[in-house]
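Down below are the structures I want you to see.
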Structure P
Amino acid sequence: MKILIFSGTADGRRLSYDLASMGHEVTVSVASCTGKAFEEQAHPEIRTVCGRKTAAEMTALMEGNDLIIDATHPYAAEASREIRLAEGEAAKKLLCLKRPESVAPYGTVKVRSAEEAAEYLSGREGNILLTTGSKELAAFEKLSRDRLYVRILPMVPAIQAAEAAGIDSRHIIAMTGPFSRTFNEFLIRAFKISWLVTKDGGPEGGFYEKAAACENCEIPMVLITRPEDGEGLFYEELLKEVCRCASPCVPKGTA
């Protein structure tokens, strides 16, 4: 079966590997060339398409595929909307990968957006480590740049976005994660961080390593909660549904 996966996440890469290993013809669409490199390392027979797509471009990409899977980031609400629009035009079957919510540590401050996080932190002192990505930086423009340390991908657009937001180069940590608890603790202590701002990227996104580092360093986590979306299937459920669509097929780890 020909399957198109919109991905760019660690569990999306795992899914593409599992489906390719089952013998499916898998194409993965990712936004960045960094994601393309990771996908191609996952399995030699996975075809990867790089670059952000409009709904019309997604529709064209869907042609010739039997099944479409949305495995984009849990916070990529706009991308998911575009995928649903394109799927409607292409009249293809769409499955969405759903992730269980992570358990936040005691004392976590939960907010609904980056703007709400910035508003909350504007009345509190101390350095802030932003681990929410370069796209969210504009939301924190009212906070003193001396307080902000940003961890972003080591890509030119991300670094340019940080510079455009007025972040000092000494406050830019350009690295590819996920990161260990030890490394998170090192950054918190090295930069005298009082607040860590993050999203719920789940185990694959290093959420629990961030949570443990916050607990060990005794600082609060400010968590931007996921957009509400009841649709989708959890990983093993989605694999079984793919197998049902392509029957006969037996997913890994099942009898």
Structure Q
Amino acid sequence: MKRLTIELNDMARLRTLFMDNDLNPTRFALLCEIAGAHGIVLTLGNEKSKMEERDIRLIKELNKSFLNLHIPPQTEQMKIALSLKPEMVTFVNIEKESHYLFSPLSADDLSQVMPDILPDFQANNISVAAFVPPEIDILKQIGKIQIDYVEFDCVPLTLASDTNEELLEADKLRTAVLGAAKLGLGINCYGRIDYAQLPLLASIPQLEDITMGLSILKRSMVVGIHQAVREALQQILAYQKA
């Protein structure tokens, strides 16, 4: 079965916006796990994320599921990740001017930076992923390094302006997933994923982790955390079987 993982940084931003510690990302993570979520995703290293190191350490201590930590390939964040020992680290490119928390790694990042930093993580039994666009040229570059997973950027799909663009991006994603599977890579997806995209993503056999964030949080405000998570899980299971 595919895994539903929950990204917590939007909850951390809400806490900062309203200056209200009751909007607690740790509590939200635990309740999502109780509802059936298979893992938690956190981003460290971007001021926009509002996720503090103490949040991450507490979540790592308390969580009973899978922890995937998004970090840039920078010394400070890598040291924190190695001390935390999450189940997975996903390397991303953090840009201060970006509207989002981070952007995909470039071909230069993959060829020049990743080979030097992989051994430390793999020696500590931490799976390593790269956040990349769903492009065949990028996969050719990934095939040259000893990486465990790719995490495909779904933002072009989830924010498609019309049906034609959505179909084009969906086809690109399917093609990239097949290419990654042929390389023997694990495959995750991330990027503003809403309930509307779950049927498509659940129908791609090789995908493993589907990460949702803001959409789960918004739905939780209407129906509660447990129901919001259960609805996502039910969609994934239904379309996976189909």
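Values in this text are rule-based calculations from the coordinates and carry no lab data. Since the structure is predicted, the reported quantities are computational estimates derived from the model, not experimental observations. Cβ atoms are built from the backbone, for glycine too; each structure is taken alone.
If log10 I(q)/I(0) by the Debye sum over Cα atoms at q = 0.12, 0.15 Å⁻¹ comes out at -0.75, -1.08 when worked out from the coordinates, which of P, Q was used? The read-out was computed on structure P.
When percent of Cα pairs over 23 Å apart, for residues 3-154 alone is worked out for each of P, Q, structure P gives the greatest result. I have -11000 for helix-only ellipticity at 222 nm (-39500 (n - 2.57) for each DSSP H run of 4 or more, over all residues; to 500), calculated from one of the structures P, Q. Which structure is it? Among P, Q, the structure yielding -11000 for helix-only ellipticity at 222 nm (-39500 (n - 2.57) for each DSSP H run of 4 or more, over all residues; to 500) is P.
Among candidates P, Q, the computation of distance in nm of label points 7 Å out along Cα→Cβ at positions 59 and 203 that gave 3.1 used structure Q.
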